[in-house]
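Participant: Following are the structures in question.
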Structure 1
């Protein structure tokens, strides 16, 4: 989310971090339940479809991808499809960090402010550890040869530096000025 915020600030793209879909649904249905899954998926797909059909220049979307689950790969493709169908570029930035670092970040003020379900830190920490145990959350380099993919170990790298690296790597235009709500590059 923090890297996405940095990319958004520099490019004018809007950030749709994963918990924008998750948090409202958690008020009604438990994480992982069938209604939870349907509603979160529907919201993501509808929002992505609308952005792809709009005059917005694109979208930054965050997602925890379990690379061992075929359904996660299908979901990622489903999220990309509305942009591809319209001739848009879809770019993938995979961030890796040590478990120790992710546990530390999991308690960060901005994360807790944006993601109310993370406020139960003990639950959130257990969830992170369980996900690490159950799933392969790293591509382990399987996409490193693709031009639309960049994998960065950001354990010791500042979010602004990761954002700058991604923007440069993918050639994403910078937002140089704002006039009347309109971005110019």
Structure 2
């Protein structure tokens, strides 16, 4: 899996749900943004973000475990397999994220869902005018997007040595770059 097209085809081979594909696209965009900020390989980070939930639609109860099987069957390299499955660390698998890229994926996976839910609640329905303070307010409201695990986001902030405000800002900025593709550019 060298190109974005190969990663996208791999994602859509196993994922048919529009929402799950959009989640993959959101995580890809944010991973690319973080890679650029850290001077890392945008293509590599983005591809991993794109396929990180490859097994979720077909095997939600075996999430991350089945990803290993699917990716190995597809001939994906061990480093990519490790990156994909480690985003489920202490949630559904005991494989710890060790590289910076893996720690970023672990951290922003949940946050992209919170940002998306926040955008849907805005009158503009646009991420293009979304501010950090709006997401932080929703972050503090446990009943809002209750499925988003805030503890994972906070633990991830520690792992990548980043404050929550910067994490939210970079996540928003990354998602802005794919706003149209994500359906978050407004009405």
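Participant: Give the label, chosen from 1, 2, of the structure having the highest value of mean count of other Cβ atoms within 10 Å over residues 28-35.
Facilitator: Largest value of mean count of other Cβ atoms within 10 Å over residues 28-35: 2.
Participant: Computing distance in nm of label points 7 Å out along Cα→Cβ at positions 84 and 116 for each of 1, 2, which one ends up highest?
Facilitator: By distance in nm of label points 7 Å out along Cα→Cβ at positions 84 and 116, the leading structure of 1, 2 is 1.
Participant: Starting from the value -15500: which structure in 1, 2 was helix-only ellipticity at 222 nm (-39500 (n - 2.57) for each DSSP H run of 4 or more, over all residues; to 500) calculated from?
Facilitator: 1
Participant: Follow-up question, since we're still on this one. Using relative contact order in percent (Cα under 8 Å, 6 or more apart), single out the structure from 1, 2 with the greatest value.
Facilitator: The maximum falls on structure 1.
Participant: Okay, next question. Which structure, out of 1, 2, was log10 I(q)/I(0) by the Debye sum over Cα atoms at q = 0.18, 0.25, 0.27 Å⁻¹, for residues 76-155 alone derived from, given a value of -0.93, -1.14, -1.20?
Facilitator: Structure of origin is 1.
Participant: Starting from the value 15.9: which structure in 1, 2 was mean count of other Cβ atoms within 10 Å over residues 20-27 calculated from?
Facilitator: Answer for the origin of the read-out: 1.
Readers should treat all values here as calculations from the given coordinates under stated rules, not as data from a laboratory. This structure is a prediction, so every number in the text was calculated from the model and none was measured. Cβ atoms are built from the backbone, for glycine too; each structure is taken alone.
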